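Just so it is clear, none of the values below were taken in a lab; they were calculated from the coordinates. Note that this is a predicted model, so its numbers are computed, not measured. Cβ atoms are built from the backbone, for glycine too; each structure is taken alone.
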Structure I
Amino acid sequence: MDDLAGFLRTRRSRVDPASVGITVDSRRRVEGLRREEVAHLSGVSVDYYVRLEQGRATQPSEQVLDALARVLCLDETERDHLGRLAGQRRRPAKAPAARIRPELLQVLDLTAGAPAMIMNHRMDVLAGNRLAQLLYGRPLPGLNTARHIFLEESERGLYAGWETCTLDAVGHLRLAAGKYPDDPRLASLIGELSMGSERFRRLWARADVRARTHGCKAYRHPLVGLLELHQENFALPDESGMELVVMAAAPGSPAEDGLRLLATLGADSGNAQAAVNAQVRE
């Protein structure tokens, strides 16, 4: 299925006709907007919009994309994703190689009071500090958090907000698939998750996109209990596709006490540079 066509169809089905001034009655059987309604409201011909949804139209202009975004009530993240889908045949981004600079590992070790990791666009953990390793209870290189969330049933209890985590993971992978359509490892991961998780299949079919920037994350650690943390995602400007993820506890909170206790329980663990390979190549 054409990604642009599928995205337009799913967004159209979620728009409340009343929100764009269309009066409906009980006889209406269409969920969301009709194709002709989207076309009229966007100022394009019905034939052209139909061809867009069928994957047969040429690349739409920025003006058309802006109009569609307005009618379909897209937020900024979804509008950016729409633009990438519309132009991906012409300018597909290549999957970035991940070579972690030693200085980045030093940053991880300096972030001693909060779990911190470096992740790529596939949600692979490339490196992490000691507290992050203690939080997950396993070596971090080789861990893919999307696979961990959806496929490792024994680990599901770690995520206190598991359902929200699944929404975030699928939304992120959707964005990554739009940006890196020619990444075979990303395609393989999506296929693996689709085969192994019915929830992933259902969420993937919704075509939702989410940018990972910041928010609350709650973990139910088997040794120290509930940890309610604030997560910040920092895109690394010199390392395309990678980001630094830091999970901090509010000062004076039970989560701060829990992280301190977790650190003491793992006091003999090595630092980030001992725990990971300084140069991760893909």
Structure II
Amino acid sequence: MFSGSIPALPTPFTCDGIDESALRDHVSWLIEEGSSGLVACGTTGEATSLSEPEYQRVLKIVVSEAADRVPVVAGCGTPSTATTLRHMRIAQDAGAAAAMIAPPYYVRPDQNGIIAHYSELARRCGLPIVIYNVPTRTGVDIAPDTMGLLVTMHPGSFAGLKDATGAIERVALQRDFCGEELSQLSGNDETSLGFMEAGGVGCISVTANVAPGLCAKFHELCRRHDYQGAAQINEALLPLHRALFLEASPAPLKYAMQRIRVAYPSTLRLPMIEIGRKTKAAIDGALIATRPEA
């Protein structure tokens, strides 16, 4: 269902709300550059700082601007099963193609708790789920056999996996447990080449917001199994992959966005703060390698 280069969208803010014009412009540019899907209201979108009306508004804007050109995945995960379910229904009403859900962060449930959480969501909302496994943020790892059990228990409810573990060897293991139907997407730009070589089908990407054309070309080469060509693009992108995470994301991304698209607002909401001079210099240098003439 999902594959290729899928940018995880930042949310452009004004001093008192959402910058709708900047968001629409960014969505259209990403699609025109070859992105194959979009993720709205995820970590990169500063979802935890959005009010519920803002959350609804962002999803409606992104789905409306995408206009069925690419699927939109809504970040829906919260520490509460009930709140996550409410977000799923909001996303479904907005026209999202799927809900991206991490296990309840801060709560840190065991594997049985993870199964109960996702099972409740699968039973009570028909929106397909993209499992988001990101142990560094949630404090809990979803085991491959747990994923396999969920897929078996709820046929058709799980459409994909965003794997942000960085463990390339898990791709084959997860395929053994979950089958080919679960689209395995890298959650880390820096390791996406190895992930694709191991059998992944795409990446939910931060870098693709800044270099969407190159990221789309990278994934097209991977789709054709031209990993030598993909490696050349990956080498050009690596400094940017790294620079965008020198400080808490999405602060570096918003700086990079303003550098390449001057009208894009760099406004952050606390606890996000402006990045330092060294990070700005690293991003500026990395951007040079992504220019067509580089």
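A few notes on this one:
- Which entry (I, II) yields the derived value 1.6 for distance in nm of label points 7 Å out along Cα→Cβ at positions 190 and 222: II
- With log10 I(q)/I(0) by the Debye sum over Cα atoms at q = 0.09 Å⁻¹ derived as -0.51, matching label from I, II: I
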